[in-house]
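The numbers here are math on the coordinates, done by the rules we state, and not lab data. None of the values given here were measured: they were computed from a predicted structure. Cβ atoms are built from the backbone, for glycine too; each structure is taken alone.
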Structure I
Amino acid sequence: MSPEAVRDALREVVDPEVGVNVVDLGLVYEVVVEGDAISVDLAMTSAACPLGSHLKGEAEAAIRRHLPAAGAVEVKLVNEPPWTPERMSEAARAALGW
């Protein structure tokens, strides 16, 4: 297990409001793998986003599907630093026509 493998798993988690995965949107702030424990800091596009708990659950499920050897999986919703569009990948910008 590696942070890259976790990010690959999280690419299947799509923000339903914009149709782009959370990695390319730049919502995955930090991924830490220590032994079989995985911790992810996940941001929303705004602090008032109503999809936080939904995306958190989807992220945990995607990690468990792709990395079945994982022990503890913690996805934390964070608000700092605030998300900005500059965090998006080129693929996300292209998908959104930016």
Structure II
Amino acid sequence: MWKDIEERTRRSGEYIAKTGCTVRACASRFGISKSTVHKDVTERLGNIDPSLFEKVQKVLDKNLSERHLRGGNATKKMYELRRKREQGFPREK
């Protein structure tokens, strides 16, 4: 495997394990696609650093189990903001 791919994979894995962030947040942080991050941490990381791979898998499993909750909260917030705007409140960022 190429050295730069290996370094990127290790860096992404360490970031996810340290922060508990999602694949999307990690991709945004490093300026790469979420598909690349996902491939790195689910396929390549196991061959590079098995102990880090296990830590990252725990975070990814946790994020997967909470995904529906985050989506529901985002939808709730969207409708609350929409309701406030209809009542004449200024737009929030």
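Some notes on this structure:
- For Rg and Dmax of the Cα atoms in Å computed as 12.8, 40, the structure of I, II it came from: I
- Once relative contact order in percent (Cα under 8 Å, 6 or more apart) is computed for every structure in I, II, the highest value turns out to be that of I.
- Which of I, II yields 0.90 [FRET efficiency 1/(1 + (r/R0)^6) of positions 49 and 73 (r between Cβ atoms, R0 = 30 Å, to 0.05), calculated]: I
- With helix-only ellipticity at 222 nm (-39500 (n - 2.57) for each DSSP H run of 4 or more, over all residues; to 500) derived as -8500, matching label from I, II: I
- Given 1.2 for distance in nm of label points 7 Å out along Cα→Cβ at positions 17 and 41, calculated: source structure among I, II: II
- When mean count of other Cβ atoms within 10 Å over residues 25-32 is computed for each of I, II, the largest belongs to: I
- Looking across I, II, the calculation of mean count of other Cβ atoms within 10 Å over residues 9-16 that yields 18.0 traces back to I.
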